[in-house]
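Values quoted throughout were computed directly from the atomic coordinates according to the rules given, and no laboratory measurement underlies them. Predicted model, so just to flag it, every value in this text is computed and none were measured. Cβ atoms are built from the backbone, for glycine too; each structure is taken alone.
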Structure 1
Amino acid sequence: MKLAYQGLLLTAALILTACGGGAGSTAATDPTPTAQCDPNDPATYSECGTVLVALTDADGDFLNYTVDVLSLELETANGRIVETLPRTTRINFTDYVDLTELVTAATVPPAIYVAGTIRLDYTNAEVFVEAGDASKEAVVRDVDGNVLTQTELRIELSNRERLVVTRGRPALLQLDFDLAASHTVDIVPTPAEAVSEQFILAEVMPVDEKDIRVRGPLVSVSQDEMTYTVAIRPFHDRQGDFGRHTIHVTGETEFEVNEEMYVGLDGLRALEAAGPGTPTVAAGTLSVAAREFTASIVLAGSSVPGIHRDAVVGNVIKREGNFLTIRGATIIPADRRAHFHDDVVVEVGPDTRVFRDGHRLSDLGIDAISIGQRVTVRGSQPTPTTDAAAPQILFDATQGVVRMHLTHLSGIVNTVMPGQTDITLHGIDRRRVEVFDFTGTGASPDLDADPDNYEVATGNMTLANFAAGKAIVAKGFPNAFGAAPPDFAGRTVIDYTDVRSVLGIGWGAAGTAAPFSSIGPDGLTLDNDNEDIDVRHYIKQGPVLIDLTALNSDTVIVPHESNRKAFYIKSADSMRMYSDFADFVVDLNASLDGATVARSMHARGHYETDSNVFTAYKIGVYLIEPVN
């Protein structure tokens, strides 16, 4: 009755690493930090450096995972401590599966940073998992069964490559909280229980295909340079200054300023006219090499959710006339902090304005909003509530705005034809397809969208590699309500045989002395018949769970040959990180000496079903060492 796919249990430690070598690496020489730099004195900022800290999350089983981050300190080799967060900030990690948020641009002394501490507060945590067709609140406990309150996690950076901060060039640190690797979830109790041994991977030079989001009030605009600068204020914080950052725009950047649409330079002019202090949210891409953020969409003023009026973010699961049921909703009140509420009923009307990401005009009507669509709705919430278990609440958007966002489908290919692929739909934005009511989506009742044969228009995209039976994901927009078929207009299509496969396996609380039938510099071979294997023994490939114990041969795990790579060995009190697979294998072979046993393993990469080979960019093995 537990979740079929459970995360790898790792110790309660936050490790910051540049994916460099682990034990035995040559430590970098730590210079004395610039004495003239005082992060608390703006007059000395010319002598300081900057650390851009971004947050992302690997996909997991949570609908909502919100905690407070109390502080994030960095430490140099000679013991100098620098705080990078000026105040407590509230984070919902599930917001960052498909994007990365810039958290802070911290002013720090130039130095090589080797350690630090992060403090998390679970006192007011909001954690929800999916149980059947609904959400279920979960309590987070440690491995001893205690409810988590405040936690203090030690940060240790890799010896081979550390966080180097110099004047004039921002350093970049990306934190990746892998929820699946950090938790085991039991949905049977009420509330559900999530056992946590937190693991966060950090990279100094991340290679990532996710979009970046930057929030904060406007500081200044430069029309000549096609840029504007904000005081970073991440997530839905209404106070604080987390440093300055400059956003670049192009002639193609889409702006919505105070609910009016602009493009390029006209948008910058409207932003400048709105004036300093205007709230902004920008989504775009970050050039890691240049440390330059370029926005594709900018929202400002009353177009920012939660500014001047309430907002709701979620997916439309049902529509009856002008009433939309939004599932998995985050409510962003104009006068309180954001909170989770699974179902919200939104009323729209003829005066509701409708925008769509990438559509530069405001000529859309409410008929454009169909089932599955991910939306942000701005309006008013007549009956405020913070109780996620309360009955559905009514949200009034009859004089408001609905912005439609890129929506993600996952499923299995049925057929491929020119300009279209038909799939068995499994989920929309990580919610099971069973929660969606497609009544009314078709031009007539017999043409309503059928999840067993969901029609995705693909235009000129080449789908030659998408054979029947393969896992697939599509990103785009559901067709207008009452206009199907086709059911969905795909913008991009991803073959899950190439990306986002996850392998998780466990060998029980006692572990196993022989998890692999072979260990070598070319790869690891799992013993899929090991009698110690517990309930975790799956490869998750998009919507498909592949049972390792049901395969005809042992699964081979090989390292990715390029791009990002991270291999780690975890024991009770340490995390050893490697970028070189051969070094990782030497340590693993030496550690599995009969007395030390493996408790679990987690890998991310892509899986080839025909060869039963998993090519991984991330491999972690959790070892239980004997007690002295």
Structure 2
Amino acid sequence: MSVEKMQIMGIIGKKNLLNKVLRLVILNRSMHMINALSRVNSTDFFLPPTEKNIEALEEEPFLKPYSQKRDFTQDEGMLKLLQNIFDIEPQIRREFLDQDYDYDDFVKQFPDIYAKIRSTADEIEQKSRLIEKKREYINNIKYLSIFNNLDISRLIYMKYLVFRLIKISKENYDKLKKNYENIPAVILKVAVEGKYVIVVSITPKTLEETLEKIFSSLNYTILPIPKEIRGTVIEVTDQLTKSIEEDQKLIESLKKSLEDYRGKYEDELKKGYSRLEMEKKIEDFKSEIAIGNKLFFMFGFVPIGNISQLKRKLEKYFGDQLIILVDDVNKPGLSITPPTKLNNMKLFSPFETLVKMYGTPDYREKDPTVFFGLTYMFLFGAMFGDVGQGLVLLVCGLLLEFIWKKTNLGGILSRIGLSSIIFGFLYGSVFGSEEILPALFIRPMANINDILIMSVIFGVILLLSSYVYSIINFSQERNIEEGLFGRNGLVGLSFYLILLYNIFQIFIAKHNILPVYILIMIGLLLLMLFRVPLSQMLTHSNNHSREFSINHYIEEGFGIIETLLSMLSNTISFLRVGAFALNHVGLYIAFLTLARMMSTSWGNWTVLILGNIIILTLEALIVFIQALRLEYYELFTKYYRGDGIEYTPVKMNKNISF
């Protein structure tokens, strides 16, 4: 139940070490980068004037942002093609990144590797296409078996006539037959292949253009036949078959060469992918670096628990080549807001997702996750108390969390499912039925008024807790104006307590309000109205930058009216907790009534099962949203701002294998 404490770490070193330092920082996964130029120019930055720091102090006035952006398109293209050729799965491995290497020296080998492998792969592809073409020739010339003893080349190289082998659909062939008298060619059907007819056409060269116009309407396909080979159909087929066998032997030899290349270069290619991805990530983070003539300056927030480890690693790898600075974020005058890293126990950590949907807690704000988790589970269970349906949610959540690794969604479902089970025992409800288990506490439908009253009482307790939470937050920030006199501070809490007491006196005890309470409430409202000048008086502040006109106090007056209305509406809003508890039973009764109207037992069970499915999906979703609404609008508005910066350490976005 805490926000992890941070410190600012600064790293200064020679420019030629920048990539290696960033690589170590990225692998360490603990530094939240901040703009180095802004940090150096801030009023609270101080670099001790020691002998080791002289060069850095000289470079401070000449620092500028890192503006160069390296293009890795060529490296990426080479590696991607080589990985595809060898069917190597892209994977970032830690062992290749921990090694001491210079990326530029490492990638110098890849153009030669690329040229060798690409040449071999292209030759394999070319030979494969040639084999496919020859197989097509063999398939086509089989249709010329009617000219079995004729040299095929004599058909192809006729001086005055044009020979073509054509494939057309049966439908178009029928059209062709009907117009034989208008076609200036000899047409001979040689085969039928499924929906197509294979024909031979012979026409004078002078009439070829006319024939083309006729055939163009028939959606025909010319079947290619080899022009460079002479001989009969059988002879040409034999020559092509032998040629294919020779090409296949060559392909096998080339593939063997590729396998040899794979064995020789596979590790280098795997290293290349890991290191390329690291270099791309390094370039992304260089935008936060400040560069001088000889040195670089890098700064970032690091959790206190990781400071020593990161510092030891930097000193181990770089020794005295780096200047390492560590500053306390709590020192006066810090101009940068630290990021927020939440650190909650496993039971409540899934609820961080729902808290962050509203906003990330400020670094100096109290983390609401545990309070949110407890109250959210209570609200959901109270509105959706059912042993059977809660068990379904619990099982689904555990499957999502541990089998499908959906940690946050599965964690939330399993916890609210457990809460639903607990309240199911308290209500005596199993899949909507109240006839199976005895109620350990109360049956909502049999005690409607009691359940609604308890909902409001519970809402009052939560609202009072949110006021206390708000006061703690303001006290941590030393904000007397809001913490003492604000509508969500001590004055607001006092007003709410007195308002509740008076409501109790009027509607429950049937007593009149004492005048002294009215005077106290008016006084508290005046304290809210004049909270700014009063807080300045208490703190002896000399800040007169804010001028308070009549418009200011009119605006504050409307704010107080809004506060009064919200106190009442927030309290009454918790009636929905009891209403949904009643609604759960009511929906089951509706489906039970429909089931009893069925004439068969299987129809009865079908309606009950479908009813439970609808209740489990639709009502559970509505309750999930309503509980979230109560948290966000009734409670968070009292004590939680959520305007912090989320802690995002520099790291590889893709998973690293170890």
Review point. Which structure, out of 1, 2, was Rg/Rh (Cα atoms, Kirkwood Rh) derived from, given a value of 0.96?
Key: 1
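A value of -1000 was derived for helix-only ellipticity at 222 nm (-39500 (n - 2.57) for each DSSP H run of 4 or more, over all residues; to 500); which structure in 1, 2 was it taken from? Present the calculation step by step, with values, prior to reporting the outcome.
Values: 1: -1000; 2: -18500.
Matching structure: 1.
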Point to revise | With distance in nm of label points 7 Å out along Cα→Cβ at positions 135 and 407 derived as 5.1, matching label from 1, 2 | key: 2
Exercise for review: Work out relative contact order in percent (Cα under 8 Å, 6 or more apart) for each of structures 1, 2, then name the structure with the largest result.
Suggested key: 2
Check your understanding: Taking Kirkwood radius over Cα pairs in Å, for residues 223-478 alone from the coordinates of each of 1, 2, which one would give 26.4?
Key -> 2
Point to revise | distance in nm of label points 7 Å out along Cα→Cβ at positions 71 and 271 - highest-scoring structure of 1, 2 | key: 1
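With distance in nm of label points 7 Å out along Cα→Cβ at positions 39 and 119 coming out at 1.4, pick the structure among 1, 2 it was computed from.
On the way: 1: 1.4; 2: 5.0.
It was calculated from structure 1.
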